[in-house]
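Next up, some structures in structure tokens.
What follows draws every value from the coordinates through simple rules; no lab data is involved. Because the structure is predicted, anything quoted here is derived from the model rather than measured. Cβ atoms are built from the backbone, for glycine too; each structure is taken alone.
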Structure 1
Amino acid sequence: MPTPSPANAQPYLTKSSYVRGITCRRLLWLAWHRRQPYQPPLPGSPAAIGIEIGAEARRLFPGGVLVGEDAWQHDDAVRRTRDLMSDATVPAIFEAAFAAGGVRIRADIIERLAAGRWGLREVKSASRVKAAYVDDAAIQAHVIERCGIELGSIELVHVDTDYVYPGGAIDWRRYFARTDIGERVRAEMRDLPALIDDQLATLNTADEPAVPPGPHCPKNCDYWGHCTNGKPADWIFNLPRLSPQKFEALTAAGIERISEIPDTFDLTLIQDRMRDVVVCRRPYVSPGLPAAIARLEGAVDYLDFEAMSPALPIFPGTRPYQRIAFQWSLHRADGADNLTHMDFLGDHETDPRRAFTTSLVEALGDNDTPIVVYSAYERGVLVELAILFPEHADAIDKILSRLTDLFVIVRDHVYLEGFNGSLSIKHVGKALAPGFTYDGLQHVTDGAAAGSAFERLARGTITEAETSELRAALIAYCRLDTLAMVEAHRGLRRLAGARPTR
């Protein structure tokens with residue numbers, strides 16, 4: 001639960017809170033006045049990998065010195081930074097601390113340049129420059145220069161996805177790219193004084209800002225439940241792919257519920273179907289559904305892949321963030337209500353892609369049985385594997401010709417109230433097959449968690465017991481994804497037979 005900040009604490013900005021404030025003033029206020037207890041990032045999570053990459057970037061600056069004081073020791077960290085800057089033998093400082101005008105920052109790296117100037121080096125685990133990174137660097141540059149320090153250059157140190165890992169130790173000078181963002185940062189800094197004053201005023205306000213939730217909200221916001229408490233089940237935000245402009249137009253008109261949207265309002269076809277289902281409380285089933293699933297009669301295979309995209313490459317010959325398929329699940333229906341299951345989970349100590357491909361080609365065989373997938377993801381992986389293993393290219397081409405994307409059929413022909421605005425297999429499977437559930441899964445509950453789990457396995461940083469748990473969890477999760485397709489297909493058949501009309 002959120003906990004109030006100490007009553008006597010004077011609010012201040014940090015580089016992360018400043019970026020939050022640009023996104024949402026209410027989030028800025030809540031993060032100070034209703035702060036969440038600190039939770040260390042989960043092993044293998046993007047946040048944990050980002051911390052690791054930030055530490056590795058220091059290798060680019062040999063002889064650099066870390067300011068080791070903790071966040072709550074900011075004054076001590078500022079003094080330590082000042083002492084290190086005065087020592088001409090120190091070429092770079094990591095986690096340098098500065099404070100000015102109600103803002104406290106810790107710079108990832110500052111590098112000593114000629115003529116008494118310094119270089120600001122912001123480290124990110126991403127592969128390209130993003131607007132938020134420029135904002136992040138801008139607030140740091142502003143504070144540093146307010147302290148009387150001249151910045152000669154400003155760079156973003158980020159991951160270079162062209163780097164091919166040869167095995168052994170990572171060559172960090174080739175792994176990282178250094179991009180000059182000084183011009184963009186200087187442009188952002190022109191508006192900084194006013195933005196800082198506004199954000200400090202927000203923090204010093206006793207009342208929570210009345211900023212309604214909407215498309216501007218960051219994904220996975222810690223305060224989403226707080227801000228959306230009381231919103232109706234058919235809140236317009238749940239309309240899939242509703243543009244921010246249309247969301248604002250409906251909100252300005254006082255329309256909060258999907259059921260209140262007038263027929264004359266411009267919606268996409270799928271949004272309009274959803275509105276009609278919510279209003280009429282009856283499912284939408286198009287007359288074309290029977291023809292759409294006609295191909296899927298008799299024997300059918302249901303296929304799902306899992307892959308990881310590690311920022312730090314693990315297997316020789318791979319690049320940062322390259323997709324590495326490691327697992328497949330296959331449910332096979334024989335057309336007479338008999339269902340069998342096969343699966344593959346790669347050996348995490350070696351590159352799993354060759355064994356993945358060989359086992360998959362063997363399992364699917366050389367026949368014309370339709371293969372059901374749920375998204376274009378499997379097709380994309382197969383195309384990559386055909387290039388990587390040309391000896392299997394013909395077999396993979398045959399597999400590609402057999403694919404049917406159940407997502408497209410659902411999107412084009414069905415909408416149920418139970419979808420709740422989402423066409424993910426989890427929502428669709430539950431809605432089309434009441435009683436089917438993903439409840440009970442442990443450790444791995446979605447595709448991102450699956451990728452992180454296998455990455456942890458491959459990096460060999462966990463115990464034998466944890467290894468067994470994660471491998472079992474991966475198998476259980478992937479099996480449920482293909483079972484969800486089986487149940488969704490059965491549900492579509494029932495709907496096609498019932499043929500409700502609209």
Structure 2
Amino acid sequence: MKWFFYRRSIAFRLIAAVLAVEALFAVLLVVLSFGYERHTHFTAFGVMLHGRADTIMGAIQDSEDKEDTLIISKSDLRLPGEDIWQALDQDGTVLGRSANWVAPESDSRAKSRDGTLSVEINGRHYAVLEMHGTRFVDPDAPDGGKLHQVTVFYGAPTDRVWHAIRGGVEFYAAGSLLLLAITGPLIAWLLHRGLSPVRELANLAAQVSANSWQFSPPESARTTPELAPLTLAMENVLARLEKAFRQQRVFVSDAAHELKTAVAVIKSSLQVLTLRPRSNAEYEDGLERCLTDAERLEGLVGAMLTLARVESAEGAAAAPASCEIASRLDEVVLHLGPLAELRGVRLNFSEGAARGISVAMSGEDCFILLSNLVLNAVQHSSNGAVVDVIAETDEGGVSVSVRDRGEGVDAAALPHVFDRFFRGDPSRARSTGGAGLGLAISKAIVERAGGEVSLENNADHGATAVVWLPAVAGEREAAARERASAVS
């Protein structure tokens with residue numbers, strides 16, 4: 001039953017819930033109306049019994065005989081023929097009774113809370129009232145007259161009372177059913193109109209595809225408090241998806257172009273060798289060029305695989321907990337030292353207070369990140385320049401700055417330096433061996449670790465790449481203490 005209910009639409013569930021609440025209140029109303037009608041009608045019924053019993057009590061009078069007995073003057077009585085009554089003197093003498101009086105059996109009597117007796121006579125249920133009173137005979141006599149104790153039993157059938165009670169309850173029940181019959185379709189219509197912004201939003205969202213990202217939510221969805229957060233979330237999600245699809249298309253296109261160029265270079269080199277007979281030296285020189293181009297192609301494919309691994313969820317799940325960043329910087333400086341020396345560039349490494357602080361990424365990713373930044377700075381620097389690599393604690397994490405003193409980056413190219421296959425700056429041309437993926441890989445690694453990366457031009461010459469990475473849990477406090485002690 002629960003599975004069936006939750007498989008239904010929201011409108012169905014809301015209508016069912018409202019009708020269920022209305023039905024519950026209808027049942028409660030019928031129960032309360034039964035109690036109210038019963039109390040009202042039986043109270044009036046009891047007043048009626050007392051009034052008619054008083055009438056009989058008032059009809060009892062002196063018989064004007066020598067024994068000073070009592071009689072009932074029936075000429076003044078106007079009582080329903082279906083009622084039963086009996087008047088008794090104190091000694092049990094019957095002063096009068098109705099023609100249909102039948103003495104109930106003693107075991108059939110049941111006294112109710114209002115003092116009446118509930119009895120069954122000839123198949124009908126009666127409520128019988130027992131009233132006690134006094135009468136004086138010859139009150140003007142010298143002895144003060146004679147006092148008589150009189151008891152009057154008066155009963156009336158209760159079936160008419162119960163009929164009236166049933167009529168009242170049936171009226172309330174019919175009214176409740178009529179209310180349910182009216183409010184059910186009305187609620188369905190109101191909910192259908194009220195949920196129209198949801199349907200409009202769903203219809204517009206269904207039109208979004210990989211080839212059409214046009215999504216303009218209706219104004220009703222924007223202005224509805226319950227739908228405004230959903231509308232904003234859908235816009236943001238679709239914007240991110242559109243950006244991701246666009247980046248994927250650009251990446252595939254750029255990757256195909258790069259691979260096609262590299263393969264074309266190798267193919268053309270081999271074709272040149274086959275145009276005419278060559279000497280051994282010419283063949284060796286041609287094969288060496290092909291090998292160089294193949295190595296460049298291998299590097300491009302490796303960079304693409306690295307970027308795919310870094311951006312994948314599987315790669316993030318498989319990453320180790322942490323690595324010590326200062327040690328990785330030592331390895332990067334040692335690894336890139338020969339290349340920097342060959343280009344006449346000196347690497348100046350300063351670890352500050354970052355020694356011993358770990359960040360949340362694998363050692364391999366940390367090495368790729370730092371080597372890409374340092375290699376980019378070396379390629380930007382001219383002969384005799386100095387590249388400063390500074391690591392220090394900062395805001396519960398580690399900040400690494402790589403500064404070169406080259407020509408800097410063109411202002412128009414700065415927003416795109418972390419894009420894939422971007423080589424807007426001459427120093428990142430193919431002659432340097434770059435494929436335009438190094439900074440893109442670095443950014444993906446930093447963002448997966450929860451950090452930030454930026455590249456800005458220096459005020460004098462060159463550019464500075466700054467990476468901030470959060471320290472792993474338990475070491476952020478140590479980094480903060482190190483920073484506080486350094487300030488003091």
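Say we calculate Kirkwood radius over Cα pairs in Å, for residues 55-150 alone for every structure; which of 1, 2 gives the highest result? Answer by largest value of Kirkwood radius over Cα pairs in Å, for residues 55-150 alone: 2. With volume of the Cα convex hull per residue in Å³, for residues 239-350 alone computed over the structures 1, 2, the top value is the one for 1, the highest of the group.
When FRET efficiency 1/(1 + (r/R0)^6) of positions 183 and 311 (r between Cβ atoms, R0 = 30 Å, to 0.05) is worked out for each of 1, 2, structure 1 gives the greatest result. Consider the structures 1, 2: one of them gives 14.1 for mean count of other Cβ atoms within 10 Å over residues 335-342 as calculated from the coordinates. Say which. The correct label is 2. One of 1, 2 was used to compute Rg/Rh (Cα atoms, Kirkwood Rh), for residues 215-270 alone, and the result was 1.47. Which label is that? For Rg/Rh (Cα atoms, Kirkwood Rh), for residues 215-270 alone, the value 1.47 is produced by structure 2. With log10 I(q)/I(0) by the Debye sum over Cα atoms at q = 0.15, 0.18, 0.19, 0.20 Å⁻¹, for residues 295-374 alone derived from the coordinates and found to be -0.65, -0.88, -0.95, -1.00, which of 1, 2 does the value describe? Structure of origin is 2. Given a value of -18000 for helix-only ellipticity at 222 nm (-39500 (n - 2.57) for each DSSP H run of 4 or more, over all residues; to 500), calculated from one of 1, 2, which structure does it belong to? Corresponding structure: 2. Quick check on the output: 13 is relative contact order in percent (Cα under 8 Å, 6 or more apart), derived from one of 1, 2. Which one produced it? Traced to structure 1. Of the structures labelled 1, 2, which one yields 4.7 when distance in nm of label points 7 Å out along Cα→Cβ at positions 223 and 255 is computed from its coordinates? Derived from 2, not from the others. Computing P(r) over Cα pairs in 20 Å bins from 0, in percent gives 19, 44, 32, 5, 0 for which of 1, 2? Considering all the candidates, the number was obtained from 1. For the read-out distance in nm of label points 7 Å out along Cα→Cβ at positions 31 and 343, a value of 8.6 was computed from one structure; give its label from 1, 2. Source structure for this number: 2.
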